[in-house]
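The structures come next, written out as structure tokens.
None of the figures in this text is laboratory data; all of them are computed from the coordinates on show. Bear in mind that the values here come from a model prediction, so they are computed numbers and not experimental data. Cβ atoms are built from the backbone, for glycine too; each structure is taken alone.
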Structure P
């Protein structure tokens, strides 16, 4: 394998360290980066012009793990990340030195920052460039995204980069189809698929409660069908179902109707809980003590589905659900797009629980190896 030195741009993480699914990918990219391939994770030093910190993968993993271990609010987390960076300024490079140091440049996260996009374009002039391709949801699900004036041009530039990068590793076949077909990425350019892992949490036995409990994890975006799940659940309760529904996730930032619908149902006395600000450990315990994990609508991938199966909880899914599709017949059952809580869900759950097979959950080492190979390929 080539000995190209890979620079991995994680400036976007520095701006928004919020324990997202993409940041889980970054965390394990650093934790599992192959030792035979020299690489550094690059972040600009806040409040210092033309100064970048180049972190070895183990140290980058420490930084990238902060959001998943932090229990304070977001403003405190940003302060903690800032403090961490300033305490580790031991290998500082200028922008010019970046270009002399790295002959391969990897953008591993979605970013519409002008600085990130411009830096990628500069590296394209003389280096191997690669990206992780997540999805094109802002194009096909625009109602879920609101961009401030002037930002849309940089959104467009980011997607253009997905079309012209030397290599792109897509997290799913769904992502690859969108990038190749909608962005018209040339078939002559390397475009592969590697599934992010779910083995970042230990395998545990699920402990379903006596009373049926559905759990849905993730932000309240319209594309993830939180209202459709709510309507199906309340209708079933009205018809005599004895069950609970638990939402875990932050409110919608683009559609307050979603937030109000859930709050109104809770106020009306339906057996629904909405837990915001849960830590990883809290979310995992809630999943483990649920009867079924619900994942409906459109997902770029869906790492929480893999986590649920690792925790012994079967998954009911419908719609565009790449991770759930990977685990179909191994703990996940397609319940149909239009019926988040189907009439025969008890049968689906028995089937899914009997089919649970954690050995089928993708591994982070496999994913990272594929990304590394794309970054250093000729």
Structure Q
């Protein structure tokens, strides 16, 4: 009998063009209270490394490591950049080619508090949690925008009115931490029951009956993307109002920079960008709900309006990169992550276009 040879699955073009992307695939999120999750702490790979908090390892302009636990005692002032995976630096070839690293100044490091998958609410919470580690903050750059849309677009995600939503909603403490808190025996029992409940409908039915749960009636239709997006925008506007109050009381300046994304900027895509983006659309077709020019213009208008209302400078990096001099640059590896060249382009534009506190504009 001849055994049929299995055809291997085709490799995603991003891994062909940017093989170091594989380093990011091994980096897992971990639950954290209040912030909901962070990136795996003390992760090591050739392209990406994290510190004890799960933030990307950072270095100043003298190539000295930035240790948040001692940072306040060794530095007098800093800038801060917040956002999701683009700020974290997904697809950068090293910890020294991220936007934040390229924004460092000799007398004012730029601290990267980016977390992959973070929404605007999480960015705000992360700043409040980690401000205690920072010296005098002069500028806060919110380089963000895509994750709020992606969360609304992804099927199965929920936006709770008044509370918001997050990626990795069902995340728990890491197994090691669960064992530490529960004890090994209890942890193993819980895991055994959980696996049985997940894998067997008979076990589920029996436990539901024993616990009096039974079949729950349907609670209504699944919300549409537009409904989830409208609720998200109410939360974003609340975040921006809070940032405006922090700016007034905290003595620092807040800059909102709408991050660039494929489908938003009128800049023509390169062949490699198109190939990677189309492969992603096959995997995540819901991306089309927000990665369009029509949606972007509506979204941009609401963000600019809210920033103006609360006294926050608004900038749009999508317009910045439409300059013809960037037409041949490979800027994107997917809808929003950047190449090293893209990080350099964006960092240069942020440095040039923002009216920084402490400088003449």
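Comparing mean count of other Cβ atoms within 10 Å over residues 74-81 across P, Q, which structure shows the greatest value? All intermediate terms of the calculation are to be shown ahead of the outcome.
Numbers: P: 14.9; Q: 18.8.
Going through P, Q one by one, mean count of other Cβ atoms within 10 Å over residues 74-81 peaks for structure Q.
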Computing FRET efficiency 1/(1 + (r/R0)^6) of positions 18 and 298 (r between Cβ atoms, R0 = 35 Å, to 0.05) gives 0.95 for which of P, Q? P
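Say we calculate percent of Cα pairs over 18 Å apart, for residues 26-105 alone for every structure; which of P, Q gives the highest result? Display every interim value, and only then the final one.
Numbers: P: 46; Q: 41.
Top value of percent of Cα pairs over 18 Å apart, for residues 26-105 alone goes to structure P.
When distance in nm of label points 7 Å out along Cα→Cβ at positions 146 and 234 is calculated for each of the structures P, Q, which structure yields the highest value?
Values: P: 2.2; Q: 2.8.
If we compare distance in nm of label points 7 Å out along Cα→Cβ at positions 146 and 234 over P, Q, the biggest value is for Q.
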The value 16.8 for mean count of other Cβ atoms within 10 Å over residues 258-265, derived from one of P, Q, belongs to structure P
One of P, Q was used to compute distance in nm of label points 7 Å out along Cα→Cβ at positions 122 and 290, and the result was 4.4. Which label is that? P
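Between structures P, Q, where is distance in nm of label points 7 Å out along Cα→Cβ at positions 202 and 330 highest?
Across P, Q, distance in nm of label points 7 Å out along Cα→Cβ at positions 202 and 330 peaks for Q.
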With mean count of other Cβ atoms within 10 Å over residues 242-249 as the yardstick, tell me which of P, Q scores highest. P
Which entry (P, Q) yields the derived value 62, 41, 40 for Cα extents along the principal axes in Å, for residues 98-273 alone: Q
